[in-house]
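Quick heads-up: structures coming right below.
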Structure P
Amino acid sequence: MQGALTRYRIIAWIVGVVLVVLVLVGMPLKYAGDDPTVVATVGPFHGFLYMLYLVATFDLSRRAGWPLGRMLLVMLAGTVPLLSFWAEHVVTRKWAVRPMAPAAALAEK
């Protein structure tokens, strides 16, 4: 499971950074500066990376035994700027270490 977690963490960060560049640099240049170059190049790249993110998330969720809802929430995190960073943090610190621990066991720690 450690390999799946590492792959997920790497692609989550890459997708997050590329999405931030697309939204905070590319979109203002396209609409305010009338220059669609960044969106035209970074947009398809983000789309390809997002597909890799989905595969990595699916792989990790199956290995960790996550319920379907948790898996879908983490998958959607790659579509909102900056949310993939938070999701990666939560997955790494809580869900991947203790994937299905009962609430009582978590409260004791």
Structure Q
Amino acid sequence: MNKKFKVKKGDEVIVIAGREKGKKGKIREMITDKSRVVVEGVNMVKRHQKPSQANPQGGIVEKEASLHVSNVALIDPKSGKPTRAGYKLSDNGTKQRIARRSGEAV
């Protein structure tokens, strides 16, 4: 089953639920089979890492953990507030995403 989401990689989003509520960031990664997103600088966790060739020092590394896609909302380009995404056919027949709050193209 192919899941479809209103947010995409590279979109500017705001967290609308959970302990990270109110934080903004860009979507770095979409995990579509689990309906999750990784947002830059949001939901930071500490992980212990063994020394490897890529990281010879090892130690405690801080990185982003994923959030459920329902806990993030697209940011309206006009007002900066959370909005839903919609689709609109332009005059030349191409489909483009718009912010429902203002009608601006995303």
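Bear in mind these aren't lab numbers, they're just calculated from the coordinates by the rules spelled out. Everything numeric here is computed off the predicted structure, so don't read it as measured data. Cβ atoms are built from the backbone, for glycine too; each structure is taken alone.
Among the shown structures P, Q, from which was the value 2.7 of distance in nm of label points 7 Å out along Cα→Cβ at positions 42 and 74 calculated? Considering all the candidates, the number was obtained from P.
Source structure of the calculated read-out (relative contact order in percent (Cα under 8 Å, 6 or more apart), 35) within P, Q: P. When mean count of other Cβ atoms within 10 Å over residues 34-41 is calculated for each of structures P, Q, structure Q comes out greatest.
Tell me which of P, Q gives 0 when you compute helix-only ellipticity at 222 nm (-39500 (n - 2.57) for each DSSP H run of 4 or more, over all residues; to 500). Computed on structure Q.
For distance in nm of label points 7 Å out along Cα→Cβ at positions 58 and 90, the calculated result is 2.2, so let me know which of P, Q that is. Here the read-out was taken from P.
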